[in-house]
Structure I
């Protein structure tokens, strides 16, 4: 049974990716990150999602990106904007280098596990303008990973899978529903309260609500 490392944030997208990897008969090892984000509700959700999927192991890695700030998600002095409140190409909710850092830690664990596959839930269609969610980034990272690791040098090709990258949020919800994902376990909100209830007004809440509506599937999200 092939091993795969799956980045699991606790949100809708990563829960879907985890289900996809499991459906492809991978032995799934989930990794989540306590990176100094605004709330811990998404980590509680990640634990629930990983447990429901029956992963082989789930690790939560602590790395404090709030030391650098520069994002509304890691700096309490910066307010989380409401959906469509700004015309910025790259919104203030972008966390500098987050996916590069997360993928690098997932890559390190994959080498230890002997896993040649990493799954990440980035999306370039219904996304918020983040540069590290684009196909060009995933392709470049995979190329780097195969140059920078023992596995790559020894010709055990490492693959970074981003199966959601060309899907709309509605298509993601539809595929996850077919795979049996329990979206009531997930938290996508940028500023959810300690119970995981969503604010309903941030960009992430807007995209999630639109996804369920366009998919014709009842939204199980709890709103504050």
Structure II
């Protein structure tokens, strides 16, 4: 495939599975484009994506706040009760002298997931209002850089592994934070893994084409 200029790159898209390059074609609302090589869904078009993603992003921030406010679990070990919260798990690393690990966990588990959701709220709000052409472009580029660093799902899996090990030592009482964190992780997985940036780019381009 020979490209005459860089503008033609905007009409190309790569498969997320086999990395085959395809030329974009206009899609009807609710339809999907599949890869010719592996039949993977490359992109889709849903006019309701902005509303759904905005609602999920706001909901995710609410559950993220709740997950950090309420206790994650209560451990009853030989009559000694101890409440564990998400911020306490990070602070315990600093108290133990693991400063580098503490900073890494703080950014990967708290900062990056929160920033991604806040960016999504701003991004989808601007797209819904059909404003901020350059701002939405910069936000999408920023999302592409920080999305791989969100590891809230891995952190939640590590909590489940820790619960299995702690059960043999005492009684474990699941707190409100555990369930809110689980909902937050599910929303985070859907937004970061199911909604491809290419789909948002297409919706953004379509919005500005209609305004011209």
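Below, the figures for the structure above:
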| quantity | calculated |
| --- | --- |
| Given 0.8 for distance in nm of label points 7 Å out along Cα→Cβ at positions 21 and 109, calculated: source structure among I, II | I |
| Origin of the value 3.0, where distance in nm of label points 7 Å out along Cα→Cβ at positions 93 and 149 was derived from one of I, II | I |
| Test item: mean count of other Cβ atoms within 10 Å over residues 61-68 calculated as 13.4, pick one of I, II | I |
| Given 19.4 for mean count of other Cβ atoms within 10 Å over residues 101-108, calculated: source structure among I, II | I |
| Read-out helix-only ellipticity at 222 nm (-39500 (n - 2.57) for each DSSP H run of 4 or more, over all residues; to 500), computed value -11500, structure in I, II | I |
| Rg/Rh (Cα atoms, Kirkwood Rh) from the coordinates reads 0.94; which among I, II | I |
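Each reported figure results from applying straightforward, stated rules to the coordinates on display, with no laboratory input. Every value quoted in this text rests on a predicted model; they were computed, and no experiment measured them. Cβ atoms are built from the backbone, for glycine too; each structure is taken alone.
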